[in-house]
Structure P
Amino acid sequence: MLGFVLGSGRCGSTLVHEVLARHPEVGFLTNIDDRYARCPGAVRRHGGTLYRRLPPALSAKGRLRFAPSEGYRALTREVSPLLVDPFRDLVAGDATPWLAGRLRAFFEQRAAAAGAPVYLHKFTGWPRAGLLHEVFPGTRFVHVVRDGRAVAASWLRMPWWRGHLGPAGWHFGPLPEPYARQWEQSGRCHVQLAGIGWNMLMDAHEAARAALPADRWLEVRYEDVVADPAEHFTRMLRFFGLEPDRAFERGLARYTFATGRADAFRTDLSPAQVATLDKTLAPHLERLGYPV
């Protein structure tokens, strides 16, 4: 089975993906496969085993590492830049025969090489679930959400964040009219724009979920995952048709799940900026159970 972990970026989806990849029946694309067009077949066959034998410190971000990857270089080479950096979400109608064929070849060849019951991949930004479900009808999606104020504050610190270019040059294309009005009324505030970006992604994820069978979508909050990892990873594994085992539980026990920065946006941003995000994000925050 093919499964996908989805998230906005800076939401904890990498943590979720990398922990799930510790399960011995999960295959995935590695950063070696992503980087090198002529990736050795042994890496695709045995990458999961190697990754699970490494301590988490050797797969941590910010250093030379071996780990699961979103594979955007490989997807650009072998599928299409359309999948990697679209200006809007990708839906079922975007599945041209050419694109669908390349997508199937990309994931089916790697899943066959890995030989695992579940092949798990992660996408951030737009969900792309409509397109993916059209090409792979049996696939399942775990959507990782995090407090949008924390996501917006984190985006503003990231070197890859293009919001400083405004809607004409950022990641998410033109602003829908209500959001364009908010942006102008805020004096083109960058904090407001980051909040609008999160809103646009939550709108897209809600629309994607509504278009799928109910049993194909699972939403989890990052804050709940780090507060009780055992419960929520068990829930996600079962959603993908897997049961925890001792090797996975040992791997899970080696992780440190930090909970101390849940409200760090309150110090990363000024009180006025937090108030702006409270107002801008309120409908989605309330639906997801975050206090405003």
Structure Q
Amino acid sequence: MTQTALILGASGRFGRNAAEQFAAAGWAVRKFDRSRDDLMASARGADVIVNGWNPPYTDWASQVPDLHDQVIKTARQTGATVILPGNVYVFGENTLAPWTASSDHRADNPLGRIRIRMEKAYRQSGVRTILLRAGDFIDTRNSGNWFDRVMTKSLTKGRFIYPGNPEIPHAWAYLPDYCRAIVQLAERREAMPGFTDIPFPGYTMSGRDMSEILDRISPGSVRLKKMAWLPLILAQPFWRLAGHLLEMRYIWDTPHWLDRAAFDRVLPGFQNTPVRKALASAVSHPSVEQQIDPNQTVAAGS
């Protein structure tokens, strides 16, 4: 029997990739449209609800609790398993790496605390939930993440712009791989605990590592340049998003990587796309020279 996945946020970077991977695996895919669809009606008969809803940072405090409460109530009534893309915000800058499923959630900044409360709501809900936690996303097209909107936006000019310390490890996830793992976890959901928190190891690279790979695969030479944060600091009084981006600056200066032990136990033998191939696909589309759009969240692992 064909299984059904309801994708929330299917137009976003995560939701689009999730829909593609579930369809490729033979699932029936329903794409939820918040402007016209009813969540409860859409979820009837769905085996999993893939929750890709992610409002802009500026709306997290007002929207995140209600959006996830709706999903929990719907899953409780329909019996669907919730698939939740997790990020690294819950750990904060004082949690030592490697970050694991049992690492303390020590974040004390507003966005980190919102994520901690959201995950706790699922943990206590009684709804079967699978949370796959990842670092920053690498997509196959420009989709408003740090990689394409900031770091590689000037690659055609030979500049790779890194937001933090380029000498320390940083967690990355190639979205097609990440969503392929999500499908495989969904297919094993009945064997999972009521709440499953699994770190997705993906790639661990420093900014210099990434720059050197891009230099090798790019037609011209690439040099690493550190991003200037001063424009965001100056923009805070009149651009709300600037304050949230600065709030998360520590991610780029905190050495971290995601432990693979739990992932390997559940999905032994899972193969990531070779990192050079992943980065090549991520920069093969036309470069878009753009600044951060105040209506677009630039987020780690979201």
Structure R
Amino acid sequence: MTGTVLILGANGRFGRNAAEAFWNAGWRVSLFDRSKDDLTTAAQGQDVIVNAWNPLYPDWGAQVPKLTEQVIAAAKSSGATVIIPGNVYVYGPDAPDRFAADTPHTARNPLGQVRIKMEERFRTSGVQTIILRAGDFLDTEASGNWFDKIMAPSLKKGVFTYPGAPDLPHAWAFLPDLARATVALAEQREFLPRFSDIPFAGYTLSGHDLAHLCAEALGKPVKLKKMSWLPIQIARPFWPLAKHLVEMSYLWNKAHHLDGQVFDELVPDFPVTPPSEAIAQALRPFNPTAGPSRQGDAARPLAPAA
């Protein structure tokens, strides 16, 4: 079952991949332009709204509640289902290692609280909402995530820089896979409840696992080096983003994984890209010979905004 989808934040990491995945699956894709479009108007006739808006951390407190209300109002006026890329911030540092649909949202830190309140607002809004929850992103191009900003750049010197305890499992999601998973859920939205919290397992990889996969993709030895947080700590008084990076740093020193049981029951036999291929693609911006380019429908041009 295909349909029409409005992508909010189509220039961002998730939004770009989601737009491509919906287009490849035969949907009619509209890309929202905040500089000229009216959200309520743009939402009319849409079956699904993908809310990939993601302000900078320092702006979350002020902007996320406002954007949430705008999306809810637009979805109510059009009858669209809202799909949101969820994260693991809602669980907090004291949560169990297993992050599942039934894991309590107990985060007390500011960013975690923003996400908890946002999700609860959607839960009580009456708008059909699907939260597709994932870990850190691996992208096919440099898009400002932890992997391409911190970990991969030093590989040209044979060093993989990791921001936490390298032996602990950490949740990751390859964005093309997560985007296809979004489409799969959108296509069975009529059978889903009014509010769905669906973790996407993706990959569970330690820092050492990532370093090994990078070495394999590059065909040369790679040494893992722990990132120093001292420069970020020092920058906190005059760099607004720094305090939020420090706030969320616990995730690099907390073993965790996402339990994909609910997703697997809804979308059995979902084809997940092998981690080795995902890493090879994530490394292409740094080394074009690191791995194969994306294949098949992923090469099709993106539909223009309708």
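Each value in this text was obtained by applying a stated rule to the coordinates, not by laboratory testing. Note that the structure is a prediction, hence the values are computed from the model and not measured. Cβ atoms are built from the backbone, for glycine too; each structure is taken alone.
Looking at mean count of other Cβ atoms within 10 Å over residues 145-152 for structures P, Q, R, the greatest value goes to P. Given a value of 3.4 for distance in nm of label points 7 Å out along Cα→Cβ at positions 1 and 273, calculated from one of P, Q, R, which structure does it belong to? It must be structure Q, since only it matches.
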